[in-house]
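> What follows are several structures.
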Structure P
Amino acid sequence: MILDVVSIFPDYLAPLDLSLIGKARRDGLIDLRVHDLRDFTHDRHHSVDDTPYGGGAGMVMKPQPWAEALAHVVASGAGGARPRLIVPGPGGVPFTQALARELAEEPWLAFACGRYEGIDERVYEYAAQDLGLQVSVVSLGDYVLNGGEVAVLAMVEAVARLLPGVIGNAESLVEESHEDGLLEYPVYTKPASWESSAGVTRAVPPVLLSGDHGAIAAWRHQQRLERTAARRPDLLHSSAALTVDDLAITSARPADAAELTTLQRACWVGEARANDTHDIPPLLESVDEVARGLQEWQTWVVRAGGRLVGSVRARSHPDHPAVWQIGRLMVAPDLQGRGLGRALLAHAEAQAPSGTAAYWLNTGTRSERNLRTYRKAGYRVQPGEGTFAGTVDLLKRRR
């Protein structure tokens, strides 16, 4: 990924040479270029600001240096490529994890660090109309900073760490705060029992020492819900108000793999407990394995406020082309029971090619909730054990 940053304080970006982002730069995963806006001025004082028209306090950044700086950045591209321009500012759209993931898919980002009262509005028009850039004003939060550099530091770190190879263990990205609309659960390390200087002994929750991975996953999910309700109830409220009619089903993208992994683990914890086994692929798959599944199956997802809340996949059976396999039907636990699962199932059925004679599903033998849902949708359990140990197959004839 190419990252260009224009600032009047280029040294402000020096921390991006540190830690994992610095290593990614040295490894060639990130090409970060910082430009001094004052290099594009032509007076002896290198002025970049002037008084605002209409009066008022403060100064406004002049259009000429910015126009030349942005044109210089664009000219560095090959083959007519254009960066996406990000301008940090309190009047922009909120910077979220979903936006970070969106920006991580861009091959080239440019950041314009404003100062004072902001950048002359004509610069935005010039960038969009004359240079042909997609311009996004993005807010780090509902507060005002002295300039955009702090926001760029945060945004670059949030975006760059999502790039393949930047984080050594990609699975560490899966269960983080905001990845699925919830905050992260509490974490602990050795020793199991710790005495503070005040003489108070505090122990790690026993469930984390139990070795029962299903119970641990259930505890962690509950902790995430409780922590989100206590600290960020707004995240839960947005989900609570959703209905099926509010949501659109779209094709999954490779960048969805990490969120799909998170959703799988949240949804299949109950299946593991119901069927008394943790040897279930959706609980064990890595992000890379989920990504490979996106190449082998047609996969659809549903998002709510940037959060991935539901998914299903399907394909023609490798050995029986007239059978349409449907799998990984899942809905975020806090949104279950609203009809989203039925809508996803109907959508998957509707994508079956002509010549399909039957739809196929598979679920655990003791997954009573799933079995009730599938029976209501017209599926019938087939005799004997299913395709996988401890499961049953279900078929529905296509009308």
Structure Q
Amino acid sequence: MSAAAFVLAINLFVAGIFATAFGVVAAYQRSAMGARWLAFAYGLGVVDVVLEFILPYQQDHRLVSFGIFAVFLLALAGCVIGLAHHYRIAPPWTVLLVAVITSLAVNIAILDMPRASFARNLLYQAPYAMIQAIGLSVIMANKKKAALDLALLAIYFLSALHFLAKPVLATAIGSGAAPQAYMSSTYAALSQTVGAILLIANGLIMLLIILRDVMAEMTARSETDALSGLLNRRGFEDRGDRALALATRSGVPAVMIVADLDHFKQINDTYGHAAGDDVISAFAKVLQECAAPHAVLGRLGGEEFGAFLPGANLTTGKLYAETVRHAFRGLPAGATGLKTPATASFGVAQLMPYDHLSDLLRRADGALYEAKSEGRDCVRMAVPGMSRHARGGAGQSGNRFSS
């Protein structure tokens, strides 16, 4: 077995592993459309290697040679489509279709050109580099690029350069007198070795990116309240702790707001639990629409909600709470399904030195208890030392009013 054939066998094995790995991810994560395309692309990679092994035994190489080119080109295009789907970017269908059709036509035209011709080698490899360039544009279009995404960007760039360098290498050392002799050439050994390195690097990084994002999505789901779309208690405390720590290190102010829907048990008893769910969803939507992008919002349980606002002082926090209160009270009947306006009460507390999230929640709860005691549908601010009612009053509203 020649050196090229040995490396090609490794490529066959590697392509099969990645096709299986992406297929498993796609099977367990039905929403992972990108993984499906990548599994398809690496499956084509397996077919391409099989055709490479078949080529030396062909009297007329043209059909198999064209098949090798076409299958590998489609595999590269499939990877680009998979990346676009994973990054939730519209796949560049038109550009890819034009590139693939043009490349296939050019390949048919150069099938009988001399193998030593630089022009022939360039026309053969340039389409591969062009598909990689399209892949580069897809990665660049992803606005949230982390270390792995940048690594993939580098691999795609190196891969494009690799395809553009191959015509120079093939012209310099030769790629075999005929296509059937390709596997025994030094060029094939070098080409397949570099290809194997890029294949492994590309597949491994793409797999890590998909697994990273799938795990992040699963974590987000576990921390999200299905009814309101906000963070659940666990998610709110986790994100809130991190945001509070960052605010403390940065020396910026922050406030905690705890809100509770008024007379929620009566809403459920009068209109039914479906209407109660609608009210919760409507309030959550108002809470989000009035908040800054960096705010941490959550449904703490039942009809109780929390909002941690980094960068806000007590006055800003009160203004936000009043904005939410008025916006919620002014919702049309169609938004809540109620005949009378739904209202909410709010407690606001300022972040103090050495506060933990639980301290801040306790003081905001005390202010919320005061708002409930003074007639509801109002905002009250915590003062130093206000904690005697916390968790014994409004903090238990989720248990008192939801049924």
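No value in this document is a laboratory result; all are computed from the given coordinates. Treat the numbers as computed from the prediction; the structure is a model and nothing was measured. Cβ atoms are built from the backbone, for glycine too; each structure is taken alone.
> Assign the value 59, calculated as volume of the Cα convex hull per residue in Å³, for residues 16-63 alone, to the correct structure from P, Q.
Only one of P, Q returns 59 for volume of the Cα convex hull per residue in Å³, for residues 16-63 alone, namely Q.
> Another question about this same structure. Identify which of structures P, Q gives the largest calculated value of Rg/Rh (Cα atoms, Kirkwood Rh), for residues 48-159 alone.
Largest calculated value belongs to Q.
> Output the label of whichever structure in P, Q has the greatest value of mean count of other Cβ atoms within 10 Å over residues 128-135.
When mean count of other Cβ atoms within 10 Å over residues 128-135 is computed for each of P, Q, structure Q gives the biggest number.
> Compute mean projected area of the Cα convex hull in nm² for each of P, Q and report the one that scores greatest.
Comparing P, Q by mean projected area of the Cα convex hull in nm², the maximum is at P.
> Something else now. I have -9500 for helix-only ellipticity at 222 nm (-39500 (n - 2.57) for each DSSP H run of 4 or more, over all residues; to 500), calculated from one of the structures P, Q. Which structure is it?
P
> Quick check for you: by mean count of other Cβ atoms within 10 Å over residues 80-87, which of P, Q is greatest?
Evaluating mean count of other Cβ atoms within 10 Å over residues 80-87 on every structure, the highest lands on Q.
> Using mean count of other Cβ atoms within 10 Å over residues 8-15 as the calculated read-out, with 18.6 as its value, let me know the right label among P, Q.
Of the structures listed, the value fits Q.
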